[in-house]
Structure 1
Amino acid sequence: MSKFAGFTASETFTQIPDAYFHLLKEIEDLESRGVDIRGRLFVSDRAQVLMPWHRLIDVLDEKLRGNEAIGTTGRGVGPAFQDKVGRAGIRVGDLTNREELQSILAFLVPYKNAVLDKLYGAPPVKLEDVLEEYSDYGDRLAPFIADTADIVQRSVRAGETVLLEGAQGSLLDLDTGTYPYVTSSVPSSVAAGAAIGIGVGPTQIRSVLGVYKAYNTRVGNGPFPTELLDETGDMLREGGPRPEYGSTTGRPRRCGWFDGVAARYTARLNGLTGAVLTRLDVLDPFPTIKVCTAYRIGARTVETMPASLADLNNAEPVYTELPGWQEGTAGVRSFDDLPPAAQDYVRFIQDILETPLCLISVGPEREQAISLKHAY
């Protein structure tokens, strides 16, 4: 039994979904339906690989932290990035060379087993099992592994449009987010990291679009000044056709009013050229809607995002209260047809962001996206 977790590491391991298994299953499912993805889907040969010990350590370490747990997804991302920085990571390109992989594992497996045993009291992983499993992944993924930076650069030179999507919210960025309640990956959280993540120069990025909800949510632990632990928060979570539950963990998202301080901070941080406001329809039932425009921390009132975790935990939101519209907006297809109070809310958010809004959504479907170009 693990000294800290209260269950065996082998049980922990079987409960954690395997990213490569699911990727390969998706590929097989698509191809079984006649979708040709070979030559269209590529996995970077430089991408870091999640290994079995990463997932074990992630879950066991959260248990060890107790009340100070970060609230990770338990998939091993944090420990994988620790190994990347510690120059003990395995990259996707390594999976296709069995001899090279075996040589790497010959050092890493005993080293990680020592960590599992001495820190967590967890049983070891077997080198032979890891080698077989990940060599198989390498064989099956081989047709999709490529130098993705070269692919993107060729597309840029050909004048094609390249769209990069960030995997995390900006406040989860390792350097600029609500540390230590952040993700471990740098390139996926802010626009500045996109160039490194995809393999282009910063001057090749022509526009940066920020996506915001009409209210705030957060999954896992960490500061959340506008969080609502009441019926209003429950209404925000359950409102709309797609309630607020984590897409990876299934955990209920923490919900609160729009935090203009945090939003403006991320807009400036990313150098946004435009912004999108989503899930406006979730606010339809509310007679009044609040927007946080400053924080009160002790005797101070600030309009910028503090770096101190203590300040964030003690921050009281200063709200501006706006009238609600209490009309359904899911069927609206133009800005001018929105209720006047909804139009005012959109304008208010745009002013806070100091960034032009170019799109808003009143539902999850494509036709529920309203273009704001030249709308007002």
Structure 2
Amino acid sequence: MSSHFRWNKDYVLAIVDNHIIDYPSPINLSYAWSFGALAGICLVIQIVTGIFLAMHYTPHVDLAFSSVEHIMRDVNSGWLIRYMHANGASMFFIVVYSHIFRGLYYGSYMTPREHLWCSGVVIFLLMMATAFMGYVLPWGQMSFWGATVITNLFSAIPIVGPSIVDWLWGGFCVDNATLNRFFSLHFVLPFAIAGLVIAHIALLHKDGSNNPLGINSTTDKISFYPYFYVKDLFSLMCFILFFSIILFYYPNLLGHPDNYIPANPMSTPAHIVPEWYFLPFYAILRSIPDKLGGVAAMGGAIVILLFLPFINTSEVRSSTFRPIFRKSFWFFFANFLLLGWIGQEVVEHPYVLIGQIGTAFYFFYILLFIPALGLIEKQLMKSS
């Protein structure tokens, strides 16, 4: 028995040593590579605070809003746990968006890391689903009407759409059954995300980390500990400082005030908007005048990221050696921010037109510009 325990202990220690302590890291990694570790910490924060919130939350339409107020007012440190969870979701998305754009800038999606990139996109999709369902749980005005608007979008899917909506609702409208479904899925999905994160890390360590120069650095690596953990530790300190300022001084900065009004099916808010991290994709949805087209465009805006490694034609990984791509990337980044701004504006001129232009540029950049630029670069290298 003791030998079996010792063998398991040695096996676990060997895994920790290989993947954390002695993990070979490219010598030129910058602080931009700390976002992956920060995303893992954010996931742990969300799971731990979510478990404590679930101990006091009641998933019932008559009690959900009151149970959240009970957590805020009566539970010891309940306000802190609730604000950590609510603002932690925003911190999670800030870190993950930074992680994604870093991968785009340095070509981390290129072979042999295409499966690593795809697993990250799947994690991002599950994050969005989890965050949406979590936004519904307080059962405020924005929670109720956001759930009504978003779930109704599935009805645009031919043939199976109405059945999907009925299943999501659990009845004829967004009601108690819907809240119970969303609470159950919101509680379970983070653990599925955690499992995918482990697979994501395994894929990362299979081919090794990318680096700012995008070159093969198999012969120029140093152990993660004690060299690079210091960078991650400094990044963590900066993250905690930023998170604490939001948490203790501006806890409602990233939320919507209408969600402090109990859900009322008889009173529609003047302007229904999702959380800020959904706004770029919400703008894409609203930019298409057709309902089915809008749903397809919104879903396609994320799904096309899965195809990015396979439609890429460039043989140069890092933007350090791609001046045209480097400049165009910042146009793409600015366009994404522009779509986020459009997503919170009312549906009228000129916001609709700006959103349509931004949507067209988003798809043009990924589906046409990136593949075409790679071919152009090949021709330029041959001619030189």
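Values quoted throughout were computed directly from the atomic coordinates according to the rules given, and no laboratory measurement underlies them. A quick note: this is a predicted structure, and the numbers were derived from the prediction, not measured. Cβ atoms are built from the backbone, for glycine too; each structure is taken alone.
When distance in nm of label points 7 Å out along Cα→Cβ at positions 86 and 294 is computed for each of 1, 2, the one that comes out at 4.6 is 1.
Structures 1, 2 were shown, and relative contact order in percent (Cα under 8 Å, 6 or more apart) at 23 was computed from 2. Here distance in nm of label points 7 Å out along Cα→Cβ at positions 30 and 366 was calculated and came to 2.4; which of the structures 1, 2 was it taken from? The correct label is 2.
A value of -22000 was derived for helix-only ellipticity at 222 nm (-39500 (n - 2.57) for each DSSP H run of 4 or more, over all residues; to 500); which structure in 1, 2 was it taken from? Going label by label, the one that fits is 2. Ranked by distance in nm of label points 7 Å out along Cα→Cβ at positions 38 and 206, structures 1, 2 are led by 1, which has the greatest value.
Looking at Kirkwood radius over Cα pairs in Å, for residues 182-309 alone, point out which structure of 1, 2 has the largest value. Please list the in-between numbers first.
On the way: 1: 16.5; 2: 20.0.
Structure 2 gives the largest value of Kirkwood radius over Cα pairs in Å, for residues 182-309 alone among 1, 2.
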